[in-house]
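*Asks:* Pasting the structures here.
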Structure P
Amino acid sequence: MHEFNYRGDTLCCENVPLPDIIKEHPTPFYLYSHKTLVDHFNKIKAAFKELNPLICFSMKSNSNLNVCKALVAEGAGLDIVSGGELYKALKAGCPADRLVYASVGKTESEIEYAIRKNIFAFNVESVPELIMIDSVARRLARQPRVALRLNPDVKADTHDYITTGTKEKKFGIDFKTAEDIFDNTNKYSNVSIKGIHAHIGSQITNTEPFAVAIRKILDFIEKSNIVIEWLNIGGGFGIDYGVEKARTAEDFAAKIIPLLSDKKFKLVLEPGRFIAGAAGILVCKVLYVKATRSGKKFAIVDAGMNDLIRPSLYNAHHEILSVVKLRSKPEKYDIVGPICESGDFLALDREFPGIVAGGYLAVMSAGAYGFVMSSNYNSRPRSSELMVINGGVNVVRAAETYRDLIRGEKILKEFK
């Protein structure tokens, strides 16, 4: 559930009418519901209460400082994948001992940064990376905590680009290599290898793949006689974008808890989309309605693939609602943006009551992998991010200006 609902014919965020927000804030903009964000975190917390897990919100899904700070205030840790995310996580006030660091390509400087900040653990993706962490730790006279990311070779029913747990993908370590590492921990004496990590993909709406992966990992632990302090099963819990039947936090917990309830190690979770996805929308204005001689209709809006790339990149479906309900006969439209690419669309062949220029649309469930994947393509400034908290509308990131587009650039003297 979320806090974007109609009151009469007007779409509201936590009972604040969107037309009132639009009057003060030019489109396009992202709008987050603080209540939805916190409610979804607490649903996972309650569902897995029996195991008392460390729940690390996946910053790659939404790294806005206020989004992260709101969750940290509720007791969340953060799952980071870059030095930049580590920097932002600390700025958001996350205690270092609630930070887990994934990524297949950590640089030496990023590793040093994380070791110096004494994060909870690295999720190690390869032997060369483990050697690098061990080397940096030796130089710093530290012994950071490490979990080996296993690749359980489990196929999840999701888009191939966000499937991460099969042997064809770049992520994780195979079981045999992991066993060799555990058998030869003396070779890596500057790290403490005390955890196992697995993440099989994103937007997974079926609970069974998680159970399959966990069973394979537990079998590996038992057969290899490994003692660990924590098991990190990643994230990937899917949400309803309007076409899927999503599972609840209780559904995922009911499948996972029985497998782990008698284990002595701690559980770590890394949900992102499940917490932030439904907590945000992208609001845009209809600039033109174009009809071709063939009868095809386009609603051209002021948000494009540079603002929300998921439909173009994954052919992802987002429900789109009119900010003010329209009552005319439904017609089919392509909802497209201003970018000079045929792949610039937010929806194709979607039925709407007659869309008119000057109206406003809300792209739903855009709180995860929305703004974080936006760009300046076509030299378009990135949009603002707003958050409704306790009835107030707050700017949590100002819209970029044209001047921002050239920050860091300078014209060489040869061209002056």
Structure Q
Amino acid sequence: MYDLHKKLKKIEKKGEPIRIALCGIGHMGRCLFSQVRSIPGMEVVAVADRNVLKLVKKLPDAGKSFVEIGCGQNISSHELGYTADIASAASLPWADVVVDATGSCSAGAEIAACAIENNKDVVSLNVEADTAIGPMLKKLASRAGVVYTLAAGDEPGALKELYDFAVLIGMEIVACGKGKNNPLDRDANPSTLAVYSKQKGADARMMTSFVDGTKTMIEMACLSNATGLAADCRGMHGPKAGLGELTGVFELEKNGGILSRTGVIDFVIGDVAPGVFLIYSTADDLLKEELRYLLLGEGPNYLLYRPYHLASMEVPVSIAMAYFYRQATIVAENNLVSDILTVAKTDLDAGQVIDGIGGYKVYGLLDSYDQVKKEKLLPIGLSEGCVLGRSKKRGEPISYEDLQDIPQNKLYRMRMSQEAQFD
């Protein structure tokens, strides 16, 4: 892939590896840490997490001694720095690339902003933060001459590969989407999923965001913002369908499908997971004949399918692409195309504090950015810590006008700045 492995071996031989500061050492962060150990030309030089003293003990053996990072301190090649201060890790003078594996919107804003201010490339697994402030982060990075990108390995990155290939060869995009890994249950919360989360070895809040559908909304909004594809309806259709049914299901209504238009994002409940898919078509009769000859179906729609995504294990590809080629894997092109509105998961009373993504009180639904803005709805990425000023019924969207208070943190300030500059 672009001779990346050869380039990495070359800098390994020279003793000049890509030095990575890893923020967030939960499950995804630890997997990435382990993966990097087997890749020449890459080295994690520091880790950061608010629970770093607890989690650093769970890291795979790196053959290095742990050293707590102090002010103005440098460390040797035989040491691994650790800190509970993500801002310190994101600004380390001896790191080349900062990787955000936190999954926290507020932390994501702090990490990316600090890294960019200190001329570090940013590779983010934090789609939650990106769907809130991705355009602003890209703009700041461009101004600073560094790369800001989401990572390969998650569904948006895998889908962007299919999308780029299909549009490059001149195909019309009908639909682009992912298989949902878990059953959809809007009422799911960390308590109802406690046993299931433990069985999966996952954080209960993260698992909740998977099962209640919020994570799927965030991932597909990320793809939308990078490509211009949009949802056909609020929340997308999310049909139950097998792999062999996709080309018929994602067809226009007049032709027996579920779509009112083409060029959409969606998701499927069925055997597509853990893969991603793209439905394409062509009006060219000669190309249709060629596709038939190649055993890709009778048309008018055809399927591209990637049966896997390797999550954190593919992140090194994005690190290398950013470092060697200054190229982003997937990033918002301009302003947001899609956004995720906040919906009450249960009846909520005035004065209650919203617990955000993966909690007990709200879930997210995808819609167009213009519609969310028009209705003054609260983006799910900004919801954590907001105080309700009026009661809301289960299933009701929450607007800015429903709030008594909203945290005035960096995330919020960057979002407001983004809206002022891009709208």
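*Asks:* For helix-only ellipticity at 222 nm (-39500 (n - 2.57) for each DSSP H run of 4 or more, over all residues; to 500), the calculated result is -8000, so let me know which of P, Q that is.
*Replies:* The value was obtained from structure P.
*Asks:* With mean count of other Cβ atoms within 10 Å over residues 100-107 as the yardstick, tell me which of P, Q scores highest.
*Replies:* Q
*Asks:* OK, next. Rank structures P, Q by Rg/Rh (Cα atoms, Kirkwood Rh), for residues 44-123 alone and report only the one at the top, that is, the highest.
*Replies:* Comparing P, Q by Rg/Rh (Cα atoms, Kirkwood Rh), for residues 44-123 alone, the maximum is at P.
*Asks:* To test your reading of the models, identify which of P, Q gives 3.3 for distance in nm of label points 7 Å out along Cα→Cβ at positions 348 and 388 when calculated.
*Replies:* P
*Asks:* Let me ask something else. Computing mean count of other Cβ atoms within 10 Å over residues 108-115 for each of P, Q, which one ends up highest?
*Replies:* When mean count of other Cβ atoms within 10 Å over residues 108-115 is computed for each of P, Q, structure Q gives the biggest number.
None of the figures in this text is laboratory data; all of them are computed from the coordinates on show. Not measured: the values here are computed from a predicted model. Cβ atoms are built from the backbone, for glycine too; each structure is taken alone.
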